[in-house]
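Visitor: The next part holds the structures, each set out as structure tokens.
Here, each number is a calculation from the coordinates, and none is a lab measurement. On a predicted model such as this, the values are computed, not experimentally measured, just so you know. Cβ atoms are built from the backbone, for glycine too; each structure is taken alone.
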Structure I
Amino acid sequence: MIPVQIFLTQRDSKNLVKKQKPTAFTDRNGWAENDLVCIEDDFTYQTIHGFGGALTESAAVTWKKLPAALRRKAVELCYDPRKGLGYTLARVHMNSCDFSLGNWSCDDTPGDFALKDFSVAHYREAIFPLVAAARKAAGRPLWILGSPWSPPAWMKSNGKMNEGGTLLPECRDAWALFFAKFAKALSREGFPLSAFTVQNEEKARQTWDSCVWTPEETRDFVRDHLGPALAKAGLAKKIGLYFWDHNKERTLERARALLGDPRAAAFVAGIAVHWYSGDHFEQLRMFKERWPEKDVLFSECCCGILERTESDLWRQGEMYAHDIVGNLEGGMTRWLDWNVLLDAQGGPNHVGNFCNAPLRADEACRKLVVQPSWHYIAHFSRFLRPGAVRIGCSRWTSDVEAVAARNADGSFAAVLLNRTDRALRPQLRFRGLLAPVELPAHSIATCTWK
């Protein structure tokens, strides 16, 4: 007999990552063939390196408005491994993004190709305090991803950071140098970067900070400018470089262009993806089949703020869980949410592009509101710890979505999601033993054993 602990979250109930009556793997009913979720631990796949969220200027401004006790609670709810989600990853924007208070960059001096006026003073005031607090709550160094939304306005074809535009050819070396200077500046501040993406949402011409790249432009910039600049600065082996940072449906299209060039591919750790165009989990699986040595990084997701009913909020939680399961099955190694914290309006935001977040502050910033999505994320981030290895998992029906992993300490975790309107009673099958699990309608369960 192998004891199994079960943690359950159920829509419209008090079950919120709540420990249930334990079950156990036994040899009773070992002949069963129906309603099975089979765990095959001799099939191993990618190593899971952790979960996290974006520490944006908007999140930092909201966090700073909270009373001291709530500031501590907010970072604990995200980064503390015992009291919170146990996040170990963070994403910071290089220059401003839509979730900033306005357009700004680390060097707004036109024609400063040598970047003599480069400065991270704005971060020191606005963003680094939140990064430091998150690291303290995590109790360990954070894996930090840096992502640009736009080069400075003077480097762009449209002369502004918003509304797309492209990088001017004569600014390619200066923009590549910008990455190296940003990484070195953050390291001096005590927040060394682990990775960069080349550009947030390469294909999107947004009303906010954005810059458009063709696949060929990205390939040439990485190969001829950014990769060499990071290498010259001694950063190429310290900082992973990810491309695309956009929706999954074009994973293979963008990968063929960049990874088809051996010189460009040599600088690249993997691809970063978002969820805004739908599932496309098959794109991730095909990517891993073609380029098994490259990582799949999930770098952003969020839900709309206009969906305000309780039913909508629970559905958003299910969306998170569904996407995480599919991404893990597709080969994802790291998962990053968008803003870790926002205000009651879903901002602040300099273009009115408001959205939801797992943690929200109330109108007066005197209370933290934990959204259902927070609980769904917890079923993965608390139990699939950095260093876990995804293992084989099959299910008798698509009504149950499932993923399983073996943690570095030898423990196992299986996450089961039921988005249907009826209760299901799966049996976990592991090494010939069976363990019954109660999975109510619209619920998610994490089962752990050792």
Structure II
Amino acid sequence: MEVKEQPITATDVPVTSISQVGTREGQSVTIRGWLYNLRESGKLLFPIFRDGSGIIQGVVPKAAVPLEVFENIKQLTQESAVIVTGKVRADKRAPGGYELDVNDVQVVQRVPEDDPFPISLKEHGVDFLMEHRHLWVRTPRQAAILRTRAEIIKAARDFFDDRGFTLTDPPILTPAACEGTTTLFPVDYFDEQAYLTQSGQLYIEATAMALGKVYSFGPTFRAEKSKTRRHLTEFWMVEPEVAYATLDDLMVLAEEFISFIVARCLERRRADLQVIGRDVSMLESVKAPFPRITYDEAVQILHKGFSEGKLENKFEWGRDFGSPDETYISSQFDRPVMVHRYPAVVKAFYMEPDPQRPELALCVDVLAPEGYGEIIGGSQRMGSYELLLKRIHEHGLPESAFKWYLDLRKYGGVPHAGFGMGIERAVAWICGLEHVRETIPFPRMLHRIYP
């Protein structure tokens, strides 16, 4: 029997998302989605449907439906688009706890058998999956990751919106570097040279002087030629900035922020985390206050690890921490650890020196447990016009491009502080992912710009 594709028609039964079928037990519902998988057992068909909010198994006894309906379902291919009607029935054995007793199906588009959906239920290599990322995102695990990402973003916005912060949008095209000149993507800007932004921070320092408490959320770019599992060349960052704030104020804000996001994911995305395979018990201990240690104390932890044979190389004071260092330090704690007061030489030019030890910067990195490394980096910003100008020169940055930034210290300058959190690193940690390439719909990496 030939399966005929049908135009979408109106139905008297309201459309229900799979995530909401639990509220319609015993009722007839219509689901618009796609066929994820199909099993057959004698005169019984077990199609599994997905609609983006979840998956549900259908049950189709041959004797209970018209022959045309049974044959249409039997001949469906993976990822065929369908509109399905049936009665919701509770079943503890089923995915999500419910099944659908199917009584009708409308085939919107059937994937041809001679050109099947390329991502089957068998294992595929990473390169193959990345080449087909536009289709890979349909699989239950990838969809669960993207729903969790959306929850993290919403939680971040809710946290700041509910605490009196104002969202302000910094430019993506900038005239100069924020974090250093070696990781910039240059862009021809008419007759001038411009760059894709590394961070919105400098600009939201300006809006913080106007509005008091602000944050930005947007794409940022780093041209690091890195292939590590933690790096993307394009990523999204949320960055709060607070006038009249010190480093201590910033650390309180950071730990409350992270605790809020994790709690929100546990509350609303626990089922997705289970689909991903995340051990949520590791997240349940993520509550403020977080342990706080100085850079010096972190170095002592590394020295002890080296003396006990747990680390191969002895760490030298004055260097920035690499991934193995951050992994070892964070492994000593059951929740994120806040490392503060790094040597100024390994940090950005705009950080306020520690008045007790000027060779240190009033900064903090928040290291996630389980080897996920830095998820937040922040600092108290430099207040002195003269010292900031000196640092700009020391870093070989053009003074002319930073005149406006220096003005913030000249006209009503006050102590202020802020941090940045990369969404993708937070998603990787909360979801327990090995690589950040799965944390964003279409990752951009050193040798990856397709699709």
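Visitor: Out of I, II, which has the highest value for FRET efficiency 1/(1 + (r/R0)^6) of positions 86 and 270 (r between Cβ atoms, R0 = 25 Å, to 0.05)?
Guide: Top value of FRET efficiency 1/(1 + (r/R0)^6) of positions 86 and 270 (r between Cβ atoms, R0 = 25 Å, to 0.05) goes to structure I.
Visitor: Let me ask something additional. Given a value of 14 for relative contact order in percent (Cα under 8 Å, 6 or more apart), point me to the structure among I, II it was derived from.
Guide: II
Visitor: I've got another one for you. To which of I, II does the computed value 22.5 (Kirkwood radius over Cα pairs in Å) belong? The partial results should precede the final answer.
Guide: Numbers: I: 22.5; II: 24.9.
Label of the source structure: I.
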